[in-house]
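Listed below are the structures to be examined.
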Structure I
Amino acid sequence: MDIKEVIIQGLLKESSEGSEISEKFRDTPHKIDGRVQMLADEVLKVYGKLQNNYGMFDPDTNTHPFPARLEEYYSDQLDLVDFSKAACRLIKSRMKSTASSNYVCFLRYRNRGADWVLIVLLKLKAGTGIDQETLELNESLAFDISHLHEAARVDLAKWQSNEQPYLSFIKNSKKKDVTQYFRLALGCTDYTDSKSHTKQAVDAIVAYCADRKLDPESAQKIRRAAYEYFNEKRQSGEPANLHALSALINDQEPESFVRFVKEREYQVGETFEPHASTYNRFKRVSGKFGSVSVAFDIQDVIDGHVDYDESLEKLIISNPSSRIIQDIKQAKGDDVSDEQA
């Protein structure tokens, strides 16, 4: 990860009983040193485990002006300091009186060839430290990285080209979602493109089987189970659930597929509507080259009826029907009169 710039601003409350939220802003980005690198690494590691929703910015820029401020920052009309202050004020305007003090971290970095902006609310936790001179114990404060509840990340290139989904965020799964104000401040809305989520899930399943070095029979068993699960959910009108799918794929390690998805950054939401023609690749192979269209079940490959010869670069179909054989011979100009007689 290559950190480009980072700044932390404060939205603070005088006391837990008070409702007044004060701004404590700095006017220069933080120096990128070992402490900043460690903080960024810790935050991104936890965020990767917790992010559970993908979305887009609400198009109503009057109600949700954050994307406009982000555009100004991206196009260098605002520097990081002014952008962070504007974003903090939007967050502050949505904060309820019950909200606690927050330190808002703005992190711009490059990773895996992509340009990212991460915005995360950090809280302090009290701990016990020691005076290195007197060895007396004292109270210390540190960011509570292990409990992130409000965070969002933007893939800037995807956002600029409107390639979905470009936005991910943490969303509380509890009925009473006290973190909603943060997403409202940034204008985050859920993204439910079933084709995108299903393709990512299908690709992740294929990669998971390869990563586990499963034999063809075991991998096919997982693909067939995933197909049946997606099909059942689609027919019943219910969304697919990532955790349920994970348990289906590996009942001995029910969360292993979820971890794989998050670690490899496959963009699969916690729930999504299965897209039929996308997950259908687990059951059938279909395609077109030139004027030739082919379609066959995966089982035909397993049974040896269809194969591909890499050395000849040819698709091989075994035991075709006599009618197909006759039509091919006729097309080649072969004499098929005796066979038809």
Structure II
Amino acid sequence: MVSPVVDVHTHVVPKGWPDLAAACGGSGWPWLRVDSERAAMIMVGETPFRPVGAECWDADTRLADMSTDGVDVQVVSPTPVFFCYDRPADQAVKVARIFNDLTLEVTAAGGDRLLPFCQVPLQDPDAACAEVDRCLAAGHVGVEIGNHVGDRDLDDAGIVTFLTHCAEVGAPVFVHPWDMAGSPRLDRWMARWLTGMPAETHLSVLAMILGGVFDRVPDTLRICFAHGGGSFPFWLGRADNAWHRRGDLVRGASAAPPSSYVDRFYVDSVVFSTPALRLLVDTMGAERVLVGSDYPYPLGERPAGAVVRQADFLTDAQRVDLLSTNALCFLGRGDI
């Protein structure tokens, strides 16, 4: 049997959703300006946020691109602008339900090739647990979360409660950076995406390690960080050095050096070059890296998995692991 190629990092934008102010309360919600049958613009107020095309909402377009890229299965996750963690929890619950139900409509047309991940109101742990339970029962196979809620990182007690619940119910968790605030110096050259996203992910991996999350949550938690784990893999040696030399400040609640925890999480392969992928595999281990593309956005990898397929340092068995086996382990799926 040929192992299916799985892309764990793709996004969806449903073509239509209700007026969120009327449905959820509040104001300033994202809305979709439809420019044609195959093109639209996500708007935040009157400000354009991101142009999107039919590949975001049309399963047939998505499936055709997957076939072109040699991808058998996609994990389809929310676009982070819809997380709404800064909203009152009751509003975030309503918007999560709207987009989660719409995502199921998009992925249903793809059958077993499109696997939906839901979003949750992470600012309210009880509501987040209830929504992930509802979604798993409805057909979602996992959950995507942002890497922080305001100033609360992934070692926040409420977020740890949610991650523990995901471990208990068997829901894989995909962590995506979002809300990259910072200096106006980041406003040029898409620098919030080029430097902010890697830094955000690096910080949140450290929060889970040094905040003692991996020492507290069940080891059955399956969690994956987007964009190759950000800058964390490159600076793991620096983190270990600081843990040993300045343990009074750095160790936090962790029981062991940061490198001791790389077998507790996955990272995707969206690093765009063979040397970067080699570093990722050398640091994390070939069993902890899985293909992700960030499809269908322009900073993603096309064809999906190209760097993994072209990397001459991988053995044939390792290539199968990165393209297929590791994703199936992350998803807890042996039936694909």
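Every number in this text was worked out from the coordinates using simple rules, so none of it is lab data. Being a predicted model, the structure only gives us computed values, none of them experimental. Cβ atoms are built from the backbone, for glycine too; each structure is taken alone.
Suppose you compute Kirkwood radius over Cα pairs in Å, for residues 79-126 alone for every structure in I, II: which one lands on 11.4? The read-out comes from structure II.
Calculated for structures I, II, mean count of other Cβ atoms within 10 Å over residues 71-78 is largest in II. Can you tell which of I, II yields 2.6 when distance in nm of label points 7 Å out along Cα→Cβ at positions 31 and 151 is derived from it? Attributed to the structure labelled I. Comparing mean projected area of the Cα convex hull in nm² across structures I, II, the highest figure comes from I.
In terms of mean count of other Cβ atoms within 10 Å over residues 7-14, the structure with the greatest value among I, II is II. Match the computed value 33, 26, 17 of semi-axes √(5λ) of the Cα gyration tensor in Å, for residues 55-222 alone to one of the structures I, II, and report its label. Of the structures listed, the value fits I. Match the computed value 0.50 of FRET efficiency 1/(1 + (r/R0)^6) of positions 271 and 303 (r between Cβ atoms, R0 = 35 Å, to 0.05) to one of the structures I, II, and report its label. The read-out comes from structure I.
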